[in-house]
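See the structures that follow.
What follows draws every value from the coordinates through simple rules; no lab data is involved. Being a predicted model, the structure only gives us computed values, none of them experimental. Cβ atoms are built from the backbone, for glycine too; each structure is taken alone.
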Structure 1
Amino acid sequence: MNRLPKRLLWGVLPVLVIGVVLAVRGAPASTEAATGEGRLERLSELLESFVEERRLPGAVALVSRGGEVSYLDAVGHRDIAGGDPMETDDIFRIASQTKAVVSVGIMMLQEAGDLLITDPVGSYLPEYMETTVAVGDGAGGYEIVPANRSITIRDLLTHTAGISYGGGPAAELWAEAGIQGWYFADRDEPIRETVRRMAALPFDAQPGERFVYGYSTDILGALVEVVSGEPLDQFLRTRIFEPLGMVDTHFYLPEEKRDRLSVVYSSAADGLAPAPDAGGMVGQGAYVDGPRASFSGGAGLLSTAHDYARFLQMMLNGGERDGARILSSKSVELMTVNHVGDRFGREAGGGFGLGFSVLRDLGARGTPGSVGEYGWGGAYHSTYWVDPAEDLVVVYFTQLIPAAGVDDHAKLRTLVYQALDELQ
């Protein structure tokens, strides 16, 4: 199998040409400041230092501005024990970064006239027309009460449906049902059936009451299947992945790509340890050898930095890339504004749209970026963001759970923006 080169720092040839011209004219020969290459090199040095200190196993970072990749680098190892260096085309479990893709699928169905996001979920999944809520009694117990109203599709998109990952007041009931955590790859049960069983369990809050992060997008994935009449993997492949050229994005890995799946590690007292391979969400999982029966719309996809950047560039372009229009610009606009008022509560200055967090107040957050920026991340310590004000896409993939003692996300953000003025 042909592998991409480990590092691509774009613009090297123009640097050499400009340097020669300036030297002939008697100008300073150094052109790092004119191209941004020198400042972006700081990002590689930082990531390599995390690897050397055994705080990261490996990572891939991609920065794109104006629709062109400015930086793409791989550091460390895909598999430390096997001595396999990380490559820029290696494949990662992107976990909750799946949510943005499925949310786009819902908006596509709205644009086709097949649903409205204001519709009750129960109009398509009847078991959700009337649900229940577990209300704590202040003494460690709870009471199960009827929901005040039906959950809407918009509630699911904004994570205001009151549905967690099964760890709320009635956690023991969710445990008895075998529905906790985000991992579904090892389940020999279609997601539609899992979602059907969820509806009988008490949720954590009343619809619309507050932001509760959990299975909402898995329910949306089942809704896509019912409304479209297609399995979720087929819908996403034919409607999004193939039109955008996302050739390495899958729910389950083709056998020929097995050696590109990044190994999962955990932070440990002495640096890093292989994550326990128990077949579940923390270990290496069932993405190759599992039953391939459950398509988790909330956390199930595998992808590469290149593929995911193509998806994000489509969003930044207002719903289109390379002649493939996935969404209208007005749907993208609706998805990337705050829908939850002050209920988000996860980040100062932040809010939540339809599948993405959004930045409302740069000063309140206190880190580099722009108002209107949107993004999210995944459980295996991956992250991404889109900054429309700067025409910028950033994708950062690693495989570390739990991640402790590593401030790579904050430093990644700082080092991207410190080089921005030179990426024209």
Structure 2
Amino acid sequence: MDPSRPVSSALDLAAPAGQEETASKAHVRRQVVGLDGLRGLAALYVVLFHCWLYTFPGYPDSSAPPWLDGLMFGRLAVVFFLVLSGFSLAISPARHGWQSDGIAQFLRRRAWRILPPYWAALTMSLIISWFVVPASHFGPPTGASILVYGLVAQDMFTAPTPNGAFWSIGVEAELYLLFPLLLFVRRRLSPAVLVACVTLPVIARGLMAAGASPVEGDNWLAPHLAPVFVAGMIGAGVVVASDRIQRLPWGWFAVLAAIPVLALGVIQGSVWTVNHYFWVDLAIAPAMTMTLAAVATGRPAILVRLLTARPIRSLGSFSYSLYLIHLPIVMAVIRRVAPHFVLPGLPTFCFTLILALPVSVLGAWLFSQIFEMPFKRNRSWKSMIALGHSRRTSGSARDRQRLSLDDS
């Protein structure tokens, strides 16, 4: 879920709002509007999913009322984050012949953008897991948890988690390390070769599994999810495509690509869908990519207007913080607060929505102001310190001016 210019991440978060270039290509925007809004809505859905998940036991055959089944697909929201991450990260290279600023520079910027808020959220999650409510059935975090999650190695090593949402951050970190290589293949060979290199091994692995349905654990998910990240990268090419390509009905293409996947899910049922995420992830990625292409080309206009409306754009601006900190809050409300006031089941779910949802959103906004936005607005400690110094200097100047006016 990022994060920086250009944005990334699941998770990540930082996608700008921009202007059109009028010099060479009228349809190419320096900064693609609408991505922040998409990121914010996806993060909000993940919050709702966790409110649902921890209220009703038995996932995926949940005890929740059937009319709430639409909230059970939080995994697909994270897949969308990864597609969006690949898309956002690839925008700038796409505009420069698929060249990057260099591997070291790229990784430094990713670390600067992603790690400070992540480590702050990790500290908060550890405290809540130790003293309020454990984050998993494995019990409270241990020293191994601090080491594994502190190094963002949770997709490679197993330890009791302090925050169940952190699994995707480990996947993102591995994909960031792969991004320069993926970009190299895209530049030197072709989009088709890149897609084949990452997708065919995944499909082969899936077909060789028992019943052609691999059972996934809590980690080693990055290889499986690399194709959805690459799908986003390939989709970013639309921002530098010809006018003819940009005028294609990408929104309708997305609908047509999604219909078979949605139809299969409806026919087989939600439990089957969840148990076959390995294939569903791959199948839905093209539709997600074409949705991003549609937004990047400004269509449908009504969707772009919705995504750029101030409340949704604002939500997107701190969506990374919302993703990072919401789950400990949701679990504390469900397991420590709600039992004192309401009955289990639907009353607890409604209570959680009323209390945990606004607390998560407001808490994430405050968290972002302290731990995310300073790193989003500045590229180094030097610039951050200089900005703070200039603000103190200007504040002192205003105070002196005010005093002089009072004296006169």
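Assign the value 0.95, calculated as FRET efficiency 1/(1 + (r/R0)^6) of positions 46 and 158 (r between Cβ atoms, R0 = 41 Å, to 0.05), to the correct structure from 1, 2.
For FRET efficiency 1/(1 + (r/R0)^6) of positions 46 and 158 (r between Cβ atoms, R0 = 41 Å, to 0.05), the value 0.95 is produced by structure 2.
Same structure, new question: Out of 1, 2, which has the highest value for relative contact order in percent (Cα under 8 Å, 6 or more apart)?
Largest value of relative contact order in percent (Cα under 8 Å, 6 or more apart): 2.
Which structure, out of 1, 2, was distance in nm of label points 7 Å out along Cα→Cβ at positions 54 and 174 calculated from, if the result is 3.5?
1
Could you figure out which one of 1, 2 the value 1.4 for distance in nm of label points 7 Å out along Cα→Cβ at positions 62 and 342 was computed from?
Computing distance in nm of label points 7 Å out along Cα→Cβ at positions 62 and 342 on every structure in 1, 2 gives 1.4 only for 2.
OK, next. Identify the structure, out of 1, 2, from whose coordinates helix-only ellipticity at 222 nm (-39500 (n - 2.57) for each DSSP H run of 4 or more, over all residues; to 500) was calculated to give -8000.
Answer for the origin of the read-out: 1.
If Rg and Dmax of the Cα atoms in Å comes out at 22.1, 81 when worked out from the coordinates, which of 1, 2 was used?
Label of the source structure: 1.
Rank structures 1, 2 by mean count of other Cβ atoms within 10 Å over residues 166-173 and report only the one at the top, that is, the highest.
Evaluating mean count of other Cβ atoms within 10 Å over residues 166-173 on every structure, the highest lands on 2.
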